[in-house]
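S.K.: Below are structures written as structure tokens.
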Structure P
Amino acid sequence: MSNNPLTKDSKIPRPFLKWAGGKRQLLFELEKRLPHSILESGIIDRYVEPFVGGGAMFFYLENNYQVKKSILMDVNVELIMTYRVIQNDSKHLISILKDIEDKHLQKSEEDRKKNYYSIRDEFNTQLDEIDYLHYDHDWIQRAAHLIFLNKTCFNGLFRLNSKGEFNVPFGRYQNPTICDEPNLKSAHDSLKKTELLCTDFTQSQQFIDEGTLVYLDPPYRPLNNTSHFTGYSRDGFTDDDQKKLAEFYKKMDKKGAQLILSNSDPKNHDQKDDFFDKLYYGYNIERVPAKRNINSKTSRRGEIKELIIRNYSY
């Protein structure tokens with residue numbers, strides 16, 4: 001194994017969206033904690049990821065291990081829609097994104113700002129018009145708009161308000177890469193045999209049995225009272241949801257699944273906060289270094305500790 005998973009193969013697709021809490025910088029810590037049988041054989045019989053987000057862990061495993069079956073899920077309907085478009089019609093998506101990029105980059109900064117808000121308004125206006133259940137041409141245009149907004153918004157956040165609207169303001173980038181054609185093509189190749197579902201994490205249990213590798217990367221618990229970014233979906237992810245997830249974890253443990261979960265470490269802010277230590281008492285809880293890069297205040301970016309929790313030894 002390489003000391004740095006990110007240097008193994010430059011063709012490995014990166015997440016096609018900037019994603020708060022993305023796992024690219026934590027991949028080394030996650031990989032070395034994979035079950036021994038997987039590290040030795042290079043084979044994953046079944047992989048389930050109920051909170052796929054940007055997909056860094058999936059893309060890495062898919063391109064470095066023999067993954068016989070993979071099921072990716074997320075409650076975020078816009079995200080799963082975009083995954084399906086990349087899976088089914090990446091060529092058309094790339095064509096639309098190239099056109100959007102060419103027109104956007106030719107504009108002045110003020111006109112870029114106007115263009116951004118125009119596309120954001122259109123994206124939000126169409127919220128109730130899109131048929132999220134049946135794949136059609138409208139999905140491709142919407143996926144292109146989502147990627148555009150993500151690549152040009154402030155801090156590269158994906159955030160929805162309580163109405164399900166994308167509400168991140170314009171970001172000032174000199175030359176943003178809106179259409180990353182090589183990466184989208186690689187992502188398409190990786191997703192060819194993958195099952196994609198838009199559903200709550202509890203619904204993943206039907207795909208999980210003994211020996212299934214399950215990676216759980218929920219929206220992180222806020223580190224303090226002022227950092228409440230859980231807006232990946234209109235309903236957010238509360239402490240009650242974290243407790244529900246812990247119960248799900250225990251239930252899947254009893255089924256014989258191999259579970260690995262990541263989350264924020266409350267002890268970064270308060271050494272007495274043992275929220276997760278209590279929830280996952282009896283499991284392997286480790287604190288590993290990580291960098292938090294997406295924060296509105298530069299002073300709050302930098303190395304912190306994050307949690308990796310497993311139900312097996314390595």
Structure Q
Amino acid sequence: MKLVTAFFRLVRWPNLVFIVVTQCLFYYLVVIPVFNKNNSTPVLYPLLFWFLVLSSVLIAAAGYIINDYFDLNIDRVNKPDKLVVEKIIKRRWAIMWHLILSLVGLVISLWVCFKVGDLYALAVAVINFFCIIALWLYSTIYKRKLLIGNILISVLTAWTILILYLINMKSWYMTKVMYEIKHNYETASTKLFKYAIVYAGFAFIISLIREVIKDMEDMEGDARYGCKTMPIVWGIPATKVFTAVWLIVLTGALIVIQFYAMHLGWWWSVAYCAVTIILPLLWILLKLYKAHVAKDYHVLSNAVKLVMLAGILSMIFFRIYD
């Protein structure tokens with residue numbers, strides 16, 4: 001039982017649940033309603049969707065394992081009480097699980113894309129393959145580099161949304177379909193693209209903010225093992241300014257979106273976003289200025305994660321209003 005518990009800790013099971021929730025909400029509350037409203041049907045039907053979710057979860061889990069595998073020495077300093085690799089699960093088993101989960105996730109992804117049978121679906125499988133490579137490179141090289149690792153993880157976070165847009169696109173190349181069917185599908189795809197960009201953009205920025213805050217939290221262990229993260233290279237004050245700028249950009253963008261939502265009469269959505277997303281972001285901005293020790297940054301990191309969850313849950317309002 002201890003081994004099973006350790007394995008779930010190793011793969012960051014709450015983060016995996018978060019991926020499932022994100023993709024489920026976007027698929028069932030955004031993708032399907034958008035296509036249905038335009039008298040069309042997404043190519044990714046529910047069974048294939050769940051296999052795609054499984055693929056995303058397995059690839060992400062493999063990424064967390066390989067990250068802990070290469071971060072063993074750093075984690076001995078930053079998180080000695082949370083060590084799993086070597087302490088409970090041997091390193092050779094960790095690397096084995098990484099390879100198995102990555103391979104199974106990729107095979108499932110390829111199968112889903114084969115069943116969809118479109119060039120865009122093939123692109124999804126190729127990108128998933130590069131996600132596996134990217135997670136390995138992040139753990140071995142880019143995590144210790146200035147900003148590159150932060151951006152890479154933020155892009156991969158946004159990909160959990162964008163994958164559901166891309167796989168539902170159609171190439172139409174050399175196909176003969178009725179104009180009305182093609183027009184309805186392309187109209188739905190255009191609308192879906194706007195929603196995907198909004199949520200993927202939110203995921204990218206909020207993830208970037210959290211990654212930089214985590215770098216400030218883990219600065220001691222990172223510095224000891226030669227990492228070149230932003231707080232080590234630029235210093236804490238400059239890193240705080242960088243984070244604050246992105247917090248302001250995100251807050252400003254969300255306020256603009258709320259004006260559009262008010263124009264549509266989505267009043268409950270506006271109230272929800274103001275209370276659970278915008279105000280907490282302003283609170284994080286204030287607390288960031290006052291943060292000085294690792295514990296302060298840990299609190300901020302968890303707060304950012306809650307804001308991310310609140311943002312994803314806002315998809316519920318598409319079911320209520322759209």
Structure R
Amino acid sequence: MWASIWSQIIDLTIVVILLRATTPILLAALGGLISDVTGVINIGLEGLMLVAAFTSIAVTSVTGYWAVGVVSGILICVLLSYAMGFFHLKLKVDIIITGFAINIFGSGATIFFMSKFFDVTGSFNPANLNKIPTVNIPFVEGIPILGKVLSGHSLMVWVALLSVVVVFIMLYRTPYGVHLRAIGESPQAANSLGIPVQGLQFSALIWSGVFVGMAGAFMSMGMTSMFVKDMTAGTGFLALAVVLLGNRNPIGILFGSLIFGLAKAIETIMQTVPNSPIPSQFVQVIPYVVTILALLVYAIRKQRKKAASVSVAATN
């Protein structure tokens with residue numbers, strides 16, 4: 001068993017699996033971050049990803065164009081995110097309830113439409129699916145180690161990494177980002193300065209839908225070429241944990257996503273080992289153990305910051 005695992009580490013297969021597993025977590029976490037900085041926690045990441053995953057592959061199977069499928073998945077997420085904003089910001093429904101409603105809707109609606117339109121249950125596996133393309137970098141792909149690390153990855157992997165830079169610039173280098181963060185710190189103070197609080201919270205939820213839509217599309221047309229009932233399997237909740245672990249910062253979220261991606265990669269590698277003595281149920285629990293540990297680290301770090309601020313206040 002260990003020889004098989006070691007061989008996949010040596011030939012850098014683990015790097016390929018790591019980047020593939022990290023991408024949906026990273027994109028969903030960035031989407032969760034943008035809404036979270038305004039004080040609106042997007043609990044519906046899981047349901048949004050499911051809807052985007054199904055919509056993307058369904059539209060692609062009909063049109064034959066992967067880009068149309070991805071855009072369709074993003075648009076449906078934007079619409080649902082706007083609906084979340086309408087219920088929470090306009091009708092004053094608790095955001096936790098609204099988010100869980102989206103999660104329940106995502107699970108039920110995808111099963112219903114899969115059965116209604118494609119007459120299948122459990123999974124939808126269209127033939128000759130036009131997946132999100134891979135990017136092969138000229139000259140680099142032929143280099144033994146560098147080619148495996150940098151070339152041959154899905155286009156969405158590079159989009160996710162670039163999104164970290166885009167979100168960082170958006171939040172920390174633009175007036176728009178300053179306003180979003182000001183709303184999260186104190187909506188009343190921001191409103192007194194003339195900042196349109198509710199409008200910017202709506203826009204943050206829409207941005208959240210864009211990134212979560214890409215995450216869902218990648219799961220059905222990048223990681224795989226099929227849609228499976230409840231295929232997100234808690235990825236949206238992992239992304240929420242990453243937002244906390246990453247200290248609500250795009251760079252921290254990147255490293256947090258890599259940690260969870262590594263846990264997923266180890267799970268995948270161990271499941272492919274022939275005649276493994278370790279039960280598959282134990283292997284599948286690895287990402288969730290990492291989640292608990294990550295939240296424990298977050299809680300300890302928060303307590304230390306609180307204690308430090310108290311001691312500074314006492315000193316002054």
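S.K.: Determine which structure produced the value 18.4 for mean count of other Cβ atoms within 10 Å over residues 90-97, calculated from the coordinates; the candidates are P, Q, R.
M.R.: Of the options listed, only P reproduces it.
S.K.: Looking just at mean count of other Cβ atoms within 10 Å over residues 58-65, which of the labels P, Q, R belongs to the structure with the highest value?
M.R.: Looking at the calculated values, the largest one is Q.
Bear in mind these aren't lab numbers, they're just calculated from the coordinates by the rules spelled out. Values in this document were obtained by computation on a predicted structure and should not be read as measured data. Cβ atoms are built from the backbone, for glycine too; each structure is taken alone.
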